[in-house]
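Readers should treat all values here as calculations from the given coordinates under stated rules, not as data from a laboratory. Values in this document were obtained by computation on a predicted structure and should not be read as measured data. Cβ atoms are built from the backbone, for glycine too; each structure is taken alone.
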Structure P
Amino acid sequence: MRWSYCAVMAAFIGAPAFAGLFGTSLSAEEAHQIKCLAVVSSMGDTVHGKSVGLMVFQNKSFDASILGWNFDAAMTKDLAGHIVAGAKIGGEVVPLVTASTKESEIVSEARAQGFDAVLVVLPEENVNDRSIGSGVTLLHRKIPGVDKVHPCIVGAVRVFRVSDGKQIGVSVLEPCSYARNTLVWHDTWDAFSDEEKKATLAALQEHSLERLRSALVSLKLSDK
């Protein structure tokens, strides 16, 4: 039923009328004209550990695939719920079911499923600090006088029109939280205790939710 509704509504939205609607954020009127919005997070279930020292040779890193974390599913569900609650979209807001993590393939899949726009959370390097890489990241800063650990989500929230794949909105995530916390650093994920792993994953998820909700506000798809 959802696909049919999306396909029918898309037929009534001409390309010229839809083409000039979006900048980096959406006005209330522009958002209301989206009849079928797909939402998907493609950050992955890997924690990227980055330890950055004063000199390059002091830097260390690890990648830990977290079995059963289901990070993207949690982010997608929360984003879709916030967009619906914000009532900025004039039609349906539906989590996109896709196994792809490539931008072009996600847009194609959204088109095939009858959506007219898709919101995607993508891992991307931060142009202001490439040392932290991209994705869901535990950042350890260790320089004289500083030895702190920060939860980060390094990427962007992009909105695409599926008819031609054009980007119609974007919010680059402010990556890291520098608020005081009790997170710890080890050079490998296996060296974290079970309690430390639990606390780390909870902090990364909480921080990511906060940053993604802020992105919705900047895109004018939510008020809070």
Structure Q
Amino acid sequence: MFQGCSVASGGIHLFADFHSLTRGVYRCAAIPTTLRWLKWSGIPARAVLVDREFYRAALVQALVSQGIPVLMLTKKHAWTLRRMAQYLHGTAGVVSGNVFTQSFKQYPNQSAAFVRLVLIGHDDKASWEIREQYAQGSLSFDEAMAKLAGFYTTLPPWKNQEAWARYLARLYKRRWSVETGLRELNSLHPHLRCRTHVQKWAELFMRGWAYDLWQFWRFNQTRRGCLPGNRTRQIF
């Protein structure tokens, strides 16, 4: 398996690195190195957006030590479920502090990091809207719990917690450029008949390079006022 790291800023999305993953080996090990390289290149990260595949306390602690905030979807473990239930019943707020740790038996060499749990809702629903529907009886407890989700983040909080929760939800949506970018990589060129791992890795870098050239061209075409139909990958 291969892992892609990309950056998004303004109207441009670029792949910055690709890592080789091995089964049973810590999959987040190379991410801090990529971020140090980006900073050295003059592209410091304002925040790192990761999904549940990278739900590791060690990664959060490593990025905090580099001064880089993290935003990730949290899993619904016991503490998170308890906070969600308390929130629905009015005894907890949108934001709660927690020390993020994991099982040392399941994940050796783990660390701990202070994070904030920020409650949001699925399908562009705000957590307070779900709580209001639950209070009015429109949703059962199980339905309301199913509609709630949460972020773990080390980003600095705002005084207005509800506005902060909305901002984090909008910010996290930028991670979808990674998913769409990976789909573009797969459709960029017919796969070569690579037999070795190194050849496949090199081919992936070639695809990423071609994708980045297209994105840079597309960004310049947008600044010139070209219509979307005139800056497609096919035209490039």
Structure R
Amino acid sequence: MSARIPLLFYDECSRQPADCLGLLSGLHKVGSLSKFEEALEASHLIFLEVTGKLRQDAVRLLIKNKKSFALLGLDARDLADSARLQAVAQKKHLQICWLGSLRFHQAAARMKELLSGGSLGEIESCQYCESPSSRWQPYQVQDLLYWLLPNPETPIVRQPESNAADLSLQIHATCGSATIHLHKEQMDSFLVTRPGYQDKTIQCPSQAATAELGMLLLLDGLNLPWKMLAKPWECNH
């Protein structure tokens, strides 16, 4: 097996591989811990889609073998263990990320670009709300907030639930405001309002999973750091 062929460890007793990984050419899939351990030596990019004890056993094997890996989402144990994961990653020069962040929604990426460019001025506050039926986990929302708002002193207010979107987020700054509406299964939107300018609204296709996976493959293929990908310890600011 080629060293560049990606490896997925999933629990064959309880789930099927995630749809987004179907885009990976030549993906090697194993469904038991023994097969996973056998496949590790010849594998380069590794995905974990297991939970509970299986997940922790797999993480221990990866650390022992000094293998970088991507988690499909996070669970409570990952968040509780984030400080140790960070320390291990730094000591052993591993890269660890999780897939499923909201950063790769095009509307969110546009807002990040706008805020980073400084055209809205200094960020003053942020408000956000979710729909009653939103299926996103709290750590996903928190990661997006921390990514968009690197200053931990920025006031963040959670508003009452609304059906306007799965997640609506508005940032107020000294020169205007920006709003995103994110949906799991519909078009997202990005709105910029600045005094003296016409409001600008952009409809954004929701292709976050494809964009995120594509970025991981690109960075890994070029042997570049996975800086744009979400890390477990970044959810515990």
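Suppose log10 I(q)/I(0) by the Debye sum over Cα atoms at q = 0.07, 0.15 Å⁻¹ works out to -0.25, -0.93; of P, Q, R, which structure was it derived from?
Value -0.25, -0.93 for log10 I(q)/I(0) by the Debye sum over Cα atoms at q = 0.07, 0.15 Å⁻¹ corresponds to P out of P, Q, R.
So if we calculate distance in nm of label points 7 Å out along Cα→Cβ at positions 71 and 183 for every structure here (P, Q, R), which label has the highest result?
Going through P, Q, R one by one, distance in nm of label points 7 Å out along Cα→Cβ at positions 71 and 183 peaks for structure R.
With distance in nm of label points 7 Å out along Cα→Cβ at positions 127 and 151 computed per structure, which member of P, Q, R shows the largest figure?
If we compare distance in nm of label points 7 Å out along Cα→Cβ at positions 127 and 151 over P, Q, R, the biggest value is for P.
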